[in-house]
Structure I
Amino acid sequence: MTAVILAVAGGGLFLIRRLDQDIRLSGRGRLTLAAAAWLGDLVIGRSAAWQERPVRICMAVVVGCLLLACVTDLRICQVYNFVWWVSAAAGMGMLAGTAGRGSAAARGAIPAFLLFCAVQGAVFSRLYGRADCYAYCVCALTLTALGRGMTAFLLHMLSSFLLLCVVQIGRNNVGRDGNLKQPVPFLPYITAGFYLALLQAAGGI
């Protein structure tokens, strides 16, 4: 699935360069993206090994979209809306593949997913960027397809915030009031937390 993840992220960057602005990665950036894609492949293999190949491909598309969002968030502090359209379509494909095959857990998690998205839009969109809300919703959709519910969604949020705190405290970027001295892109932490959430959902951690 590494090739699928890199194709999605790389294809998105190519499209952005052709239609909007020239976003290029350094050698170190390309290596980091490849490593993140390879790690995503391992996570997919651990969390969805029993799923049919189309479901795993859809999950790889979601991961590729998240990595693309991380790149643009880090480089230009912007995420293009088409990233969420593609990832949401892939998530719906996953859900159709699992719930359609009779997964009661996936079908039962749908109400929790809808509630989570409503809370993200109504409450949390005021606390952080709308792109971050979309990312959380796409990740929740993927977890829903795997039969996980509100607890998994909230643990994902908690883990991403904890990762942010640990890293930024280590960089001395947290003030006495608990706020960041300098704002940083949040999507890389959401993505890292998503990897942890997938592993936790599979019982790997």
Structure II
Amino acid sequence: MNEKIAKALADANVVKFGKFELASGKISPIYIDLRILPSYPEPMAIVTEELCKLIKKLQVDIVAGAETAGIPLAAAISIKSKIPMIYVRKRPKSYGRMEMVEGVLKKDQKVVLIDDMATNGYSKVKFISGIRHSGGIVNDTVIVLDRGQGASENLAKENVKLHSLITLKELLEYMKKNNLIEEEKHKEILDYLEEK
């Protein structure tokens, strides 16, 4: 477990408990709001540092931020690593050039898709398709947190490897160990994560 990342996410208070509908349509007893990360400069800096280390190993030409949560992460990575950035929309723009990709992307450049997290990975497939349609080569997606609900397997079908800094189970384990979550709530969420 990456304790540094677990602490940064806990410090930024990204974990919410309740009843939430996810982008995947599933109802979840837990919501991870990584969109608030830029509001916490210290945790954001720690996450950015770890993402840069991971991306450096992939030797890419471009970082692509997924609309919207991936954009601030990709921007921070780009500034720190000096790797050029683009961003990719959920759907093509309805005016102008009607592109899904914004920024400079040359044919056959190696691109890594950046996003905050993944549940089943289906939204990532759309982004990857948009980048590939624009001429980019995508073999890797980098996220902060993997909910562990099928994203890795679904992306593998698209010949894309999913890399994450932490899993939801690891974050919950850290929270339990540091008395940030009650035993009963921890068990309830683990039971939910076991359901496919």
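Coordinate-derived values only; no laboratory data. Quick caveat, the model's predicted, so the values are computed rather than measured. Cβ atoms are built from the backbone, for glycine too; each structure is taken alone.
Structure data summary
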quantity: Structure with the greatest value (metric relative contact order in percent (Cα under 8 Å, 6 or more apart), set I, II); calculated: I
quantity: Answer label among I, II for the case where distance in nm of label points 7 Å out along Cα→Cβ at positions 78 and 142, calculated from the coordinates, equals 2.5; calculated: I
quantity: Source structure (of I, II) for helix-only ellipticity at 222 nm (-39500 (n - 2.57) for each DSSP H run of 4 or more, over all residues; to 500), computed value -25500; calculated: I
quantity: Mean count of other Cβ atoms within 10 Å over residues 62-69 from the coordinates reads 27.8; which among I, II; calculated: I
